[in-house]
Each structure stands twice: as structure tokens, then as C-alpha cells.
1. For structures P, Q, which has the highest computed value of percent of Cα pairs over 19 Å apart, for residues 66-241 alone?
2. As an exercise: Rg and Dmax of the Cα atoms in Å, calculated from one structure in P, Q, equals 22.7, 89. Which structure is it?
3. A value of 3.1 was derived for distance in nm of label points 7 Å out along Cα→Cβ at positions 194 and 210; which structure in P, Q was it taken from?
4. Tell me which structure, out of P, Q, gives 1.00 once FRET efficiency 1/(1 + (r/R0)^6) of positions 234 and 298 (r between Cβ atoms, R0 = 25 Å, to 0.05) is calculated.
5. Out of P, Q, which structure matches 18 when relative contact order in percent (Cα under 8 Å, 6 or more apart) is calculated?
6. Comparing FRET efficiency 1/(1 + (r/R0)^6) of positions 138 and 250 (r between Cβ atoms, R0 = 35 Å, to 0.05) across structures P, Q, which is largest?
7. Rank structures P, Q by mean count of other Cβ atoms within 10 Å over residues 74-81 and report only the one at the top, that is, the highest.
8. Quick one: helix-only ellipticity at 222 nm (-39500 (n - 2.57) for each DSSP H run of 4 or more, over all residues; to 500) came out at -9500 when computed from one of P, Q, so which one is it?
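What follows draws every value from the coordinates through simple rules; no lab data is involved. Quick caveat, the model's predicted, so the values are computed rather than measured. Cβ atoms are built from the backbone, for glycine too; each structure is taken alone.
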Structure P
């Protein structure tokens, strides 16, 4: 028989660590699906839907930057591709078969629908484009860049320049993209009126469910064999190459998945907020996506998502009272976190746990 005093059983901290993640996601689901719709007005719930879209982008950043070491400063490009793909379909659906969107009639510069608008009249094509356009472009960019071993600041600047170029391109095509005004004044979303509060709440629930599912999938990817390989590439790319793996391909997968998440976020942002414009996809929004993930903790899926929501909420509330100071406060907070807390606010838990273990070891040794 085995002595009960010598039998191995999980300690209390080990049992808590095992259930911490499921309980955390269950609590998040309870807040998003139960508490928030109960206590928030329709206006505030719409704002929360916008913050959750930003959180979806941050989840992708946590994969590419936090796990893969790729500082992606151009996620606005992929966010915009997904957003405009969805917006184009919604404008065509509102106009009706064979009709031009309202902004084209207003500008009066064309009598027929441009050829590259026509496929988006199909909901299937639009939904496919939300993923195919961002991920396809990311695959093309990533393959060209990673094969040439471009990384670090050069990759960050390149990705930022692409986002800026896309915003400038949209501004210059006012007759077909709405220019600086973008696309707005949407009436329906796949046959459901967006003026109905019930439908708008349904859009919120769709966004919340998408965020939680992507967080779970990304966390699973973090702890998979691929996730470990991605960390190895981040820490020592040459060693991984000597082991027979292709670091370019490993990084490409993370970059493409991150772009796909940004595209999904952009597509959901359009019915939730009711607008997509170059101002929402350029350099400044791309940097704000990264700031939220960094402050929350880029190496943590939940930390990046919560950080993005917190920064987006602070931008909405504080910029109303301090419009000229918010940008400086946001930049200063980013510098402080990167300099003194590289792991973001999510690392505070691990630092506290490490100190508790140190105190326990000291007491035990004494």
C-alpha cells in the first residue's frame, strides 16, 4: 500500500493554475454576454462593440509580435481591407440590384458600377474577401520580406508605410471609395435593419463571440508545437534554420493569421460603428492597435485584448475632456510600459507569483 504522506497530489497553486484559464474565459463570457447587455445602454453597448473589434486586432498582434517578435505597425492595412470589403457589400445591398451606391450618385462621376465593385454584390464573395484579401496580401508581403530576412525596425517601418499608402490610395479615389469621408450611412446587415436595436445587439453578440473564439484558438496555438517553434524563431532564428526548419515560413504563418484577424475585426467594425474611412486605417490607428496590445501585455492573449479595450475606452473618455493632451498621455504610457514593464500589465501577475515563490523559498530555507 502507498503511504498517504508520500503520495503525490496536486498542490493548491497547481490546482488553481489548472482552472484559472477556463474560469477566466467563463468570467469573460459572463461579463460580455450577461452583465454588459444588462447594465449598458444601447449607445454604450455600441461603444463596447467597437472596443471589442480593436481587441480582435490586438489578439492577432499578440501572435505576430508577442509570440513571433514581429512588430506589426501596419495592421490598419488589413483592418481596412476587411472593413471596405464588408462596407462595399452593405452599400450595394442597400442600393438594390442594378443601382449605384448613394455616394456615387452624389458625386456623379460615374454612370455604372466599377468592375471591381461588382463581385461584392454577392454575400458569399464579400465574406470570403474579408479573409482572402488581408491574408492573401499578407502572404505576398510576408513571403517577399521574410525570404530576404528583413526584420526588426525595417519590417516595422515597411508595414507602417504600406498602411499609409493604402490610406492615401483610398483618399485619392473619392468617386469609388468615398475619399476622406469613407463609406457610411449603412441601412442593413445581411437583410437585417441596423436601425433596429435588437439587430444592433445581435451584432454586438456576434463580435463578442468572435473575440472569445479567436482568443481561445490563439491561446491553443500559443501552447502548440508551432507556438514553441515560433518562439524559437523569435529568440534565435539562425539556430532554427540549422535545425532544418524554414524561419520565413514559420513567421509567415503567424503574420498571415494576424492579418486575417485584423480583416475580421474590420468587417465586424463596419456594422457595429456604421463607418469605415481612411482615418480609421492609417498610421495613427495602426500604432494605437500596437499600443493597446503592449500596455495589456503582448505575450498574453487575454492581456493584449484587455489592454486594447482599456486604451480604446480611455481614448474615448479622456480625449473628450483633454483633447490636446490625450495623445501625449498615450505615448508616454506606451514608453513607460515598454521601458519598465516590457511584459505589459499582464506580467504583474507573474512578477507577484515569482516574489511569493521567493519568499516561500526563503522561509523554507530558514
Structure Q
């Protein structure tokens, strides 16, 4: 179907421009938007309030293109993981996490990831390409409407109340596709999610954090994982380009427009690497600085989910709780994330999918062991 437009690629302004190109007014774009995103419609003939002439035009020029589902796995805790085929030997993973008061969808933004964090299975897979806006939204579109049907929800009831851009990839390195997708998630004619309930996770792409603040400020989670540059350089290689001091200043700037009055810092607990009491105190000093350097935040401590290529181990629970207590005693809101879906490899850091790597990541990462900071040694 060469030349056929995927309507999932458009935010409302893009849909309006497309409809205007067909000689239609903007309100037709709004109607079309609602049929696609609110009702999950795929057949133009079923869109009963659209003019017949428009439906005929759309049939030859446009489609709603879902991603083929390769596999669906359901965890014993109710977590659902889908593997979606995005072509050319690549597949991405999407995870739905049900809780009593919310349903969270973890969405991928890239086939693979070029950042190469040492503790992340996706990073070890390497990087193939960015997803399109339509491929990002197709994950939400399919999950929302499939889950509504499966759960027997009434019209207007949502299966997905929260979206986190925490799947495969670094979202801010796919900025041009990300922002239109976020706008659709927020649009009242589509999914109508609150800015507080849409979260972009980043490993610290400072210039794009500043752009997101201006273009589409949603909740922000920063993958921190170390309180000092010497260690973060090895765990999160992007730190060599945007070191911690620059990252903290970008966080403060982001808060000027953010829908929440805090940044969430993610911290993966690695046995003997970043989990000592010295590291906890250094982390406390970093985010709890006085005056203008203090970063209002919440700390999310994440149990590491081991995989053979990482060469890393999960911190013992006792050590995690000691680490958390130091932060809590220092006045920081700190939670230890519950591991969900680990029996189907759907937990944090486990998403790998299938990636035709163009970066030789597995080779590079094997040659770069993580230096372990001995207990009690001074932190640099």
C-alpha cells in the first residue's frame, strides 16, 4: 500500500492538516481522531458520522496501521507483555502493569537503545532504529482497546490510566516522534491522560530535557543510578557527555514547567557497585543541596534484574533497606520498587525484544567491565 498514510502518525494538528489536504474542515479531523483513539475503530466504513465522501477518500489514501503481535505473555501477578513486530527483523516489547488504583502501560520508543547502560538488557541488545510516532502510539492503541474488551469495561472506562515511556530505548533521542505521540496521549479527543500521568524517562539527554520543558512538559523520571561522575560514567555512558552537575541543573530548569513539583530519580541497586552506605550519603548530598542547588525529588530504588551478559548482581534486600533508611532519615521520599512481571522477563531493565544491532553493543560492553568501588573507600 505504497503512499497510504498511517493516521496513527498524526497528532490532532497533523490530522487537521491531512484532512484539509483532502478538502475537509478541521471538525472532521476531530471526529476521525475520536473514532481512532477513543473507540479503537480501524474500518472507515464503520465511522458513521463521517460524510460518505470523506470515508471514500480515506479508503484510498489512509489506514490505521497496528503493529503485528508476535507474542503475548501474562505473568502470575497479572502483568502482560507484548512483543510487537516493527519490521526488518526488529521487535519491541510493551508491558501493562495492573494495580488496584491504576493501570500503567510501559511503552517503547526505539528498537534497541544506543545509550548502553551496563545494567539494562535492552542496552546489551544494541540499537537498530527509532520508532515512528505511529509505532509508539500503536502500542497504546492496541493495549487500551484489547484490554477494554478483555476486562469487559463499559464505554468511557479506561484500562490504561498511566503511560510511562520506560520501555526499550531512550525517548529523548527520538524526540521528533515522541512529542506528537505525547500530545495524542494528552488530547481530550484521544486518551485524555493528565500530564501528571504521562512520564518520560531519560538517562539524561540535557538539551532535549530543555526542549521537552518548552514543547510538552509531562512528568519526568531520570535514570540516575550513581551519585558521582566517576561511577556514573561507567554505568550510564551518556554521563560522559552530560555529567551530573549539568543534569541536576537541567532538572531544576524542567521543574519550572513540570506538572509535578518533583523529579523522580531512578536508582538500580547493584551489589557492591553503587549500594554502599557511602553511596547513599553521597546521593543524599547530591540532591539535598542547600538553597538553589536543591533538587525537589523522589527516589525510586529498583531491584536489579540480573541477566548473564551484565556481570552484575542484585543488591541483597537488607542492603537495599539500609540504603533506603539513610535517604529517608535525610528527609528524602524514598520507595523500593516492587518487582512485577519478572517471571516473563517484563520487569525493569529486562526488556530486550529482537534488535538487528547496528552498533556492535555486545562486543563493546563485554570489553568494558564496571569498576567496583570497594566498601569503605572514599568516593570521588
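1. P
2. Values: P: 22.7, 89; Q: 21.6, 74.
Among P, Q, the structure yielding 22.7, 89 for Rg and Dmax of the Cα atoms in Å is P.
3. Of the structures listed, the value fits Q.
4. It must be structure P, since only it matches.
5. That value comes from structure Q.
6. P
7. If we compare mean count of other Cβ atoms within 10 Å over residues 74-81 over P, Q, the biggest value is for P.
8. It was calculated from structure Q.
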